[in-house]
1. Taking FRET efficiency 1/(1 + (r/R0)^6) of positions 38 and 190 (r between Cβ atoms, R0 = 30 Å, to 0.05) as the criterion, which structure among P, Q has the greatest value?
2. Which structure, out of P, Q, was mean projected area of the Cα convex hull in nm² derived from, given a value of 14.8?
3. Using distance in nm of label points 7 Å out along Cα→Cβ at positions 206 and 222, single out the structure from P, Q with the greatest value.
4. Any idea which of P, Q comes out highest on relative contact order in percent (Cα under 8 Å, 6 or more apart)?
5. The value -20500 for helix-only ellipticity at 222 nm (-39500 (n - 2.57) for each DSSP H run of 4 or more, over all residues; to 500) was derived from one model only; which of P, Q is it?
6. Suppose volume of the Cα convex hull per residue in Å³, for residues 166-229 alone works out to 103; of P, Q, which structure was it derived from?
7. Tell me which of P, Q gives 19.0 when you compute mean count of other Cβ atoms within 10 Å over residues 54-61.
Structure P
Amino acid sequence: MSFQAQPQFQPMTYIITGAARGIGRHLALSLVSRGARVVLLDANMDELSNTLSLLSERQQYRDQFVACECDLKSRLQIRNAVDSARRFLGGRLDCLINNAMAMPHTWPHGGGMDEGDEAEIMRHWDAQIAVGLSAPFYLSRLCVPMLKREGWKAGAKASEGDRPGCVINVSSTRATQAEMDHEGYSAAKAGLVGLTQSLSVSLGTRYGIRVNAVLPGWIDVQAENKAADEKGTKWAEGISKEEHAWQLNGRVGKPEDVMEAVDYLVGSTFMTGQEITVSGGVERRMVYPED
């Protein structure tokens, strides 16, 4: 009787942008805790250092992650970060998660797009589009060599280990719903949906790389940052019963809800070019003026 050698276990590999706080931080902490190898990208070194300290508290995680300070408005910094990720991950990437978005989401002067200093308004607009839309395109382009698999061809039955990687773009329900003074944010998030569709066709046809989007609604992330760690802030702290009740399932979202959607998209090999809205369905509610 002959025995076939079993393939060596390879941990899943991820790159996450905006990984220092909020949804990105939760994704990074969760994935590392499961044994994945994760590259964390963020421009906020104070928050990034705090997130790294949480990971470093457990000795068994210390060789599973690396962090890169990266201003996603800079193509040079993006390229350098991808080079560092390639070395750390050994040239193989299972999932790129484009999660980052420039802050603040509204105009910095607190007024409308027709108010305030023009140069300040346009700097803010440029930052929103650069971080929220241009960076995901550039990162996806640079990561193709790590996401594709040698020998893949359309119609072939790939083994678990030979399956091409995927891209997940974190958009928002604001891609299809507007809030006052969110022009840059909404435009970038809507553009990300269009980019997802286009990349899914181009990268899927050529390399079998799947590209999908997650559109979170109200996800409470106030506990996912350094200040909250120091204060011991808990999820949904300060959110009223009425705010919870407004959601169709009786609560606002948790970062875990986004993690579940990411897990599904990574594991579901027939899903590509799609958007999954993670909102509790609240956008389906008809709202009248008296409400």
Structure Q
Amino acid sequence: MLDNKKIKEIDKFISDLPHISNSASKVLELSKNKNAKMIEYHNIIKRDPVLTGKVLKLVNSAYYSLPKSIVSLVKALTMLGTNTVKNLVLSSVVIDTVFNNLKDHKKNSELFLKHSVCVGTFAKTFFLNKEPESENSEEYFIAGLLHDIGKFPIFSVLDDEYSKCYDKSLLENIPMIEMETKEFGFNHSDIGEKMLNMWKLGSRLTNMIKYHHNIFEVPEEDGQFTAIISLADMASDRINRGFFSNSYTDAEFERILTLSEIPYDFFAYVENNPEEIIKKSEAFMEI
């Protein structure tokens, strides 16, 4: 078990992460109102040059592959729709708060980033197989980026201890998340839940982080959403893009497939064609 000093270091690391900008916070708060108008989003975003630039850069990136360049914020927002705008802002929060700070933790940062993008891309791909016309696919990409966010403070603060914990989980054939709890008294889902509660990112994402390794106890209303993220995480592990992970049993896999309603044949297709699926999403991380 960790001593109190290490636990306080992790708490301090989390509290020292950059705060969500006022504009981003307003957009995320507005998104809770299903009757909010696009003009309300525009009036917030137009006052934030950085956020405006990110929206325009992403909408014109290879991620969306639009035939013509978009230079008007009004047009960009109208084309994207309110749900996508919310998720663009959320992605900006994730990237600015976490991934832009990985440069200070080079030892594991590249693997963590690759794993997170891979899971996000696979999750979006699985969802679009179910609902190809849906405007909600970006939520699955963001969820994939966030699913292991609790590992970031742990490997940043504990470093060698975390590597030893992983080695021990392999040696004893114990899922990493269980070994984390055994060795530290908490696990990356606990830390991730704490981070999302601090950022007030909502119960759906928070429950996904809390239950993506505990699929038998996920609340029914978030079951399919969480299962799709777990399936993407499993696929990433199976193509060697995991990150300190060995956490899914055969029984969990069957439960995840059932809850996700993703055909096994499509899971196998994604598993066997990862590079062409992942490549497009790399543009997303350049905003």
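No value in this document is a laboratory result; all are computed from the given coordinates. As the structure is a prediction and not an experimental result, all values here were calculated from the model. Cβ atoms are built from the backbone, for glycine too; each structure is taken alone.
1. Values: P: 0.60; Q: 0.20.
Biggest value here belongs to P.
2. For mean projected area of the Cα convex hull in nm², the value 14.8 is produced by structure Q.
3. Structure P comes out on top.
4. Once relative contact order in percent (Cα under 8 Å, 6 or more apart) is worked out for each structure, Q has the highest.
5. Label of the originating structure: Q.
6. P
7. On the way: P: 12.0; Q: 19.0.
Attributed to the structure labelled Q.
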